[in-house]
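Presented below are the structures under discussion, each in the form of C-alpha cells.
Every number here is computed from the coordinates shown, using simple stated rules; none is lab data. Please read all numbers here as calculations on a predicted model, not as lab measurements. Cβ atoms are built from the backbone, for glycine too; each structure is taken alone.
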Structure 1
Amino acid sequence: MQVLVSVILAVYNVERYLRECLDSILGQTLSDIEILCVDDGSTDSSPSILEEYQNRDSRIRVFKKENEGLGGASARNYGLERATGRYVSILDSDDFFAPDMLEKAVHRAETAQIDVVVFGGYEYDDQTHAKRASRGILDESCVPSIEVFSCKDCPDTIYQLTQGMAWNKLFRRSFLEKYGLRFQNIKYSDDAYFTFSHMALADRISVIREPLVNYRINTGRSQTNGIANYPDSAYLPYTKLRESLREWGLFGIVEKSFINCAMAFMKYCYEKIDRCDSFVYLHNMLRYEIFGEFEVTKYDRGDFRDPRLAMWVEQVAGHTAEELLFLSARAHGDPDSTTGILRFRFPYEQIPKNSRIVVIGDRIVGRSYVSQAVLSGCYDVVLWVDDANARGYAGIAGYDAIGQVPYDYVLISYTARDQIRDAAERLKELGVAQDRIVIGEDHL
C-alpha cells in the first residue's frame, strides 16, 4: 500500500543536529510516512546515528553514496528516484519541524488537490536559541487573496512570496514526475532551479501561513560562507531557469518577478564574496555576459521592487571591478579621502611587482592600500582581513581565512604600535613567515 508522504533527507556531517531533526520527523502527528535518509559520504558520526534510528523505526530507510564534492543535490535526487509516497517532502538535516507540519500540509493538499503547498517558518539562531518569523521563508504580502492559485494569479510576485528552498514545501509526487525535473548539481543554491520551476509549472498552489519549520542560522556551516570558491553559483540557477521558462512559454508571464529574484540573489552572492579574485571574476561575468543575456538594460528603476537593487545593477553595468573597489574604498574613508588626496602611500619598495598580497586592516589606511594596489595593476589583493570589522563591510574576512588562499606577502596597514604588534603575533601563530610580513611605514 502506498505511503502518504516520502520524506527525503540528505545527510552530510550533521552529527550535532541529526538527532533533533530525526526526532522531529518521527514525532510528526502524521505517521503514514517513509523517511529516505541519504548519507552523502559523511565522515563524522552521522552514519552511526542513522543506523541507530533505522534499527529503532522501520519507516526509516538509509542509503549511502559517495560525496561528489558539490552540494546536496545528488543526494536529494537519489532520494527522489526511490520515493514511493503520494507526496514528497524534501528537508534539510540540520533543521527541525513543528509536530503537525506534514499533517497540515497534506490536509491542505488533499482538500484542494494541490500540486505545491508552501508554509512559513522561523529562523532559529543556533547560538542564542531565539527564533523569528522570516519573510524570506514566506512573505505574506506577496500571497494572493485566493486560497488556490498559480503563477498567473500573482505573476509579479510568484518568486517573492517564498525563496528557492525546498524544505518549506510539500510536492505532489505525480506532479513532480510529470516534468521529471531534478536538483541542479552545483555547489550553492542547488534547489533554486528545482523549486522555482515547479512554482511556475504548478496549476494549483496553496499557502499555509503558519511557521511550521525551524531553519537554523548562525551555525558557522552555511553554504554561502564559501561562495568565493564557486562564484558561478550566483547565476547558474537563473540562467537555466530563464531558459526553461522560455521553453515552457512562461517567461513572459513571470518576467518581472524573475528578474527581481535573479538580480537579488546575484547581488547577495556578489556582496558575500570575500576574495578579490572571485569578486573580479563574478563582476566581469555579470557585466559582460549575464547582464547581456538577461537584457537588464531594458528594465528601468520602476521594474525593481527594491530601489537599492536597481542601483546595484546600474553600478555593476556601468563600472569595472577595479573602479568599484576604488569607489568603495573612497566611500568608506573619512572626509579627507573623498578629495582624492593620497595621504597613505602604498609601500611599493617593500613588495615586488605582481605579488599576491593579503591586506590586514579595514580602516582608512587599509582601504587606501587596497585601492592603490588594485588601481596600479601591479598587485593581486587576494584577501582583506580584519577580525573586528566593526562596520560590517562585505569582503572583509577573519585571520583564519589567510591559510585558505595562496599569497606572497601580508601587508599590515595599522598605524598604532599595539595593533601592529598584535597583528604580527596573530600572523606568527598562523605560520606566516617573518620575511613575508610588511608593515606600511609611510603614513604621511
Structure 2
Amino acid sequence: MAPRRARPEAEGLLRTVTTPLAAICPFSGSARTESELADEIFPQAARQHSAIGRWCQSYVGWVEEADLRAKGSSVGFVTWVLTEYLRRGLVDGVAHVGPHVPTADEPTLFDFTVSRSEDEIRRRSKSRYYPSELSQVLEEIRTVPGRYAVVGIPCYVKAVRLLMRSDPVLRERVVLCVALFCGHLKSAAMVDSFALQAGVEPRQVAAANFRLKQPERRADTYTMEFRTHDQRVISRDWWRMVDGNWGLGFFQYSACNFCDDVTGELADISCGDAWVQPYSSDGRGTNVVVVRTPEAQQIIEEGMRSGALALTPVDGDFVASTQVAGLRQRREGLAYRLWKCRGQWLPRKRVAPDGKVATWWRRRIYDFRWLTSRNSHRVFLWARRRRKFKYYLLWARGVRKVHRLLHKFAGEAPRTPPATSLIASPPVHD
C-alpha cells in the first residue's frame, strides 16, 4: 500500500538533486542525520538515549510562576523558558508561531513571527497544530542584528540547524533552539474540517484555540475553540470529530511518514506532554523536558530553586514512556514503510528497513494509517469543491470503524470514545 509512483517526467524532476537545497532539507537524501548533527552541536551532552538522542538532564513537572500553567496549552513551560532568556538578556527576540488575522490575500490563521517582549511572547503562546513556514522570520534574523531563539517542531529545528552550518549570520545570531515533541504535522484542512463539523464556514473563522484549557477535565481531553469574525465562540471536543483521533493520520503530511525524531533531538531544550498516569489525568497539564546544554540546565535548575518551576529529574526511559505511540509509529512503523518503499528514492534515516516488524495485523494498521493520511487530503478536497461535505464525513466514519476492527484483529484495544464529556480518550492513539 505504498504511495503511487509519480509520473515519469515528474519522477525525473524529483530525482534531480539541487545540492544547496538538499544540504539543508531535513528530509533529503544527503543531509546529515539527527545523530550526526547532535554529535557536533552537543559535545557536552554525554548521555545518550535511543528516544531522545544526546541529553544532559530530563525532568517532569510544571511551571509554578504566575498563571503560566493555567493559560498554557500544557503548563506554559516553553513560555517560561523564553521569557527567562529574554529577562536575562540572553536573547533579543523569539521566532515562534503566533496568531495571524486571516485576510483575502493571506487566509492563514497562524504564522511565524518574532516576539521581542515578554508580553508578546505570552500573547503568542499555546500549541498550534497548523502549517507555517520560516522564510520571513529567518530573513528578519539575518537583517536585524541580535541574538534569537527559534521554537519549532523537530523537522523545523533540524532545518534551522542545517541552515546554520552554511549561513554564518544565522550561526552567530540563533543562540537557542526549543523543540516541541511531535507526533506529526497536520495540514490546514484539519481546521477547516473541524470548523465545518462545528457548524462554522472556514472563511468565517477568525481565530482557533486547539487546546482549550479545562482544569476539571483530563489533560488528554482536547477541546477545539473557534472565534468567528462576528465574535461568536464555538467549541467542540476533538473526540466528537470524525477525524479527531490524531493517531489515524488524517491530514498528515507525507514527509511525516519518513521522520524518526519525536523529541526534537537537535534542540537545546525539548518539551512535550507527559502522556502517562497520573499526569495524563491532571487537567492542569504536566510536561516532560529534555535539556541538552549545561547553560540551559543551569537556568532551569535556578528556576527550580527559586520555586518558579516544580520539576523532578527523570531518566530517558521515563521520557520515552510518555511518547510510546509516537515512537512506535516513527521507529517500528518507519522500518516497515522503508521496506515497503524499497527500490524508490528515500531520505536518509537511522532506522533500518524491515518488512517483518511486529505482527501481520500491526503491519496492516501501518498500511491503513498510511492510506488514511494520503486519501484524507483528496477526499476532503473533493467533498469541499462539490459542496458535499457529508460524503467526507461518511468516508471518515468508515475509516474510524476499519481502524477499530484492525486493532481488534491485532489483539489490541484502542480506547473508545467516552460515555461523558468528562472522561475522554487521548487524541493520540497507537
Ranked by mean count of other Cβ atoms within 10 Å over residues 195-202, which of 1, 2 sits at the highest value? 1
Origin of the value 0.60, where FRET efficiency 1/(1 + (r/R0)^6) of positions 107 and 291 (r between Cβ atoms, R0 = 41 Å, to 0.05) was derived from one of 1, 2: 2
As an exercise: semi-axes √(5λ) of the Cα gyration tensor in Å, for residues 243-362 alone, calculated from one structure in 1, 2, equals 36, 17, 11. Which structure is it? 1
With mean projected area of the Cα convex hull in nm², for residues 27-250 alone as the yardstick, tell me which of 1, 2 scores highest. 2
Taking distance in nm of label points 7 Å out along Cα→Cβ at positions 51 and 411 for each of 1, 2, the highest value is that of structure 1
Value 24.1, calculated as mean count of other Cβ atoms within 10 Å over residues 187-194 from one of 1, 2, is from structure 1
If you rank structures 1, 2 by relative contact order in percent (Cα under 8 Å, 6 or more apart), which sits at the top with the largest value? 2
